[in-house]
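*Asks:* What follows are several structures.
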Structure P
Amino acid sequence: MPIRVTLRTSQDFSPFRELLHRVIALPNCDKLILCSGYIWEPSGQGYTVLNDELLDKLKSGCAGQEIIIVAGKLDGFWPEHYQNFVRRLRQSGLQVKAYVAPRRNWHAKIAIRIRNQQPIAALIGSSNLTGPAYGENRYRWNFESDVLIWKNSPDLNEYFQRPFQADIPFGDMQLVLNPDIPQMNELEHLQGIYEDIINNDFEELSLE
């Protein structure tokens, strides 16, 4: 099973952002699942994740595809941010289904790419869809660690193992699990994560 583990260590570069863009842009896919505890998309002026390239990446990578979104820790102003995020995606012509956990206790950060009804890559980690995790060259930033798992195949290995920016230091570890140890393969792990999300008892997000 190919695995890539990253650790953000500087204000200037977000490995999460780079890996998320790669997951979104993965060719020949038919669905994206995007989960986050928090989503930063305020009304009015100021920073938003969609304005920071994410909307353009989703429009180019997911046009004509289904996007399933799950968030979050919805207290305070966060429900409005989530609603703004979904509205903007739909207004941009993207096919979005948005959900919340019944107890508003979803905190997992997961992006899964589906090809031919099969999950083939999953980005899992600590990074929310917020400025401190996704943004770069911002005063407020977080140390974040994320793990990418993908199907073991020559095309996907080449796609996801490409190096990042060499001039900015960050933690980057690539692993292959020992095949001699009895355990699930990468497709079984990916399928399990996918089913845990899809089969959950979510509620549709209300935009009213």
Structure Q
Amino acid sequence: MDDLTLSITYFAEPGPQNTEATLKAALRRASELSITRFVIATDTGKTARKLIEAAPEGSKVVVVSNAAGLALPVERLHDYLPRFKDHKEELVRRGLRGIPASLSNTAVSVLEEQGAVVSRIDWKKFQLFTRSGLGSIDKLGVGVRVAFTVAVWARIAEAIPPEGEVIAIAGTGFGGGGADTAIVVQVTDAWKDFRILETIVRPRVSPPSEMPG
């Protein structure tokens, strides 16, 4: 391949307000690279459904979520930006102590009816494959780490072939949903050969890491 000069979008702030632009850029780059496989992280299925509806015919969408029933304590939500703080305070006012951090069974059924493959991460299998956590990638962005994680898991789960490139899409975490990160990932059967090939879009400054410590 010849040298590439690419345009990358760095969003001023992370958050769900970037969802439409993220999906548009991801689909554009997929078309340019003739990539037909997408992997997307989701907790509710809302953004995944938008991707499925917008993706061209012949696309394969893998939706990755946490184990069923997982919830995140409200106190762990981001509040370093006004919109995240408002979201968190609204949940507190409603008396919620936790928010869903995985797809409901109903959401899974809807996505599968739309043609998506849905897979739930088994973190023990993930750790065995990678032999490490991916928290250090948070230095590039929480969304980058999540997008890379779901691409790796999709291969572990055999939801995508053991070679080729995929578009991986994620958000910056539990700050209101949506997507603001899209990357191109080289997928293989060997952990050492996985690569983040391109950044398509991401926030310029990431929120604090959700990883413990």
Structure R
Amino acid sequence: MNEVKSFNNIPNIRIVNNKKVFNCTQCGECCHIREKDKNISDKEEADYRQYMFTNFGIIYLAKLSDITINVWPEEAEALKKEAKDKKINIKILPKRAVYDSKNHELTILDYYIDHDVCPFFDAKNRLCGVYMHRPIICRSYPLLTTKNLGKCEYKLSNPNDYADEKFEAEKLEKMVNLQKSILKDLVDKGEIVIPESISVDEMENIITTAKFKELRIMDKI
């Protein structure tokens, strides 16, 4: 299958070390970060929240239909600073957290950018306004992991046909695994206590009354 495509005369393939790899065409598709028409019912929302807590101890602080791209706590802080410096209005909200019943605390794992289109996207020039400071999920895209791809129209189907993006995807996987390892260690040591079960109503009460803190790990990778 011929996967060679272009957008505004920018091809989706470049040559690195005599190998054809993915090249961003600057189409801006991935900067439209809110997926439309998810059609998630209230029951589906509640069931998924309960599933994530029962199986992973994770509380979703955001509605599934609202969620956009993940940003790590350090990235959220940096993007807010960039937005302030550039006088851009941006809304970044907590996405997921782990609840510690021992201290009645929610440890935020990640955030999401609460906009349909990334506020840093320069639509006229089709460029990222914070390219050097963009989140790791943007750096790895269209790779979501080292084996899974996003919906980019110009992507290459083989995950091995990526250069810089694959490096970032590998880093992203290391961060996810480190996050899981740190949380497991905290639970094993009894430093945080995750209740075996909580109801949807209890979950809502926790979200509104618990203290918040963050788990930061980017400087450990």
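All of the numbers you see were taken from the coordinates with simple rules; none came from a lab. Bear in mind that the values here come from a model prediction, so they are computed numbers and not experimental data. Cβ atoms are built from the backbone, for glycine too; each structure is taken alone.
*Asks:* When distance in nm of label points 7 Å out along Cα→Cβ at positions 21 and 53 is calculated for each of the structures P, Q, R, which structure yields the highest value?
*Replies:* Values: P: 0.2; Q: 2.1; R: 4.4.
If we compare distance in nm of label points 7 Å out along Cα→Cβ at positions 21 and 53 over P, Q, R, the biggest value is for R.
*Asks:* Taking Cα extents along the principal axes in Å, for residues 29-108 alone from the coordinates of each of P, Q, R, which one would give 46, 29, 17? Don't skip to the end; give the middle numbers.
*Replies:* On the way: P: 32, 29, 18; Q: 46, 29, 17; R: 41, 37, 16.
That value comes from structure Q.
*Asks:* When mean count of other Cβ atoms within 10 Å over residues 37-44 is calculated, the result is 24.9; to which of the structures P, Q, R does this value belong?
*Replies:* On the way: P: 17.5; Q: 24.9; R: 9.4.
Considering all the candidates, the number was obtained from Q.
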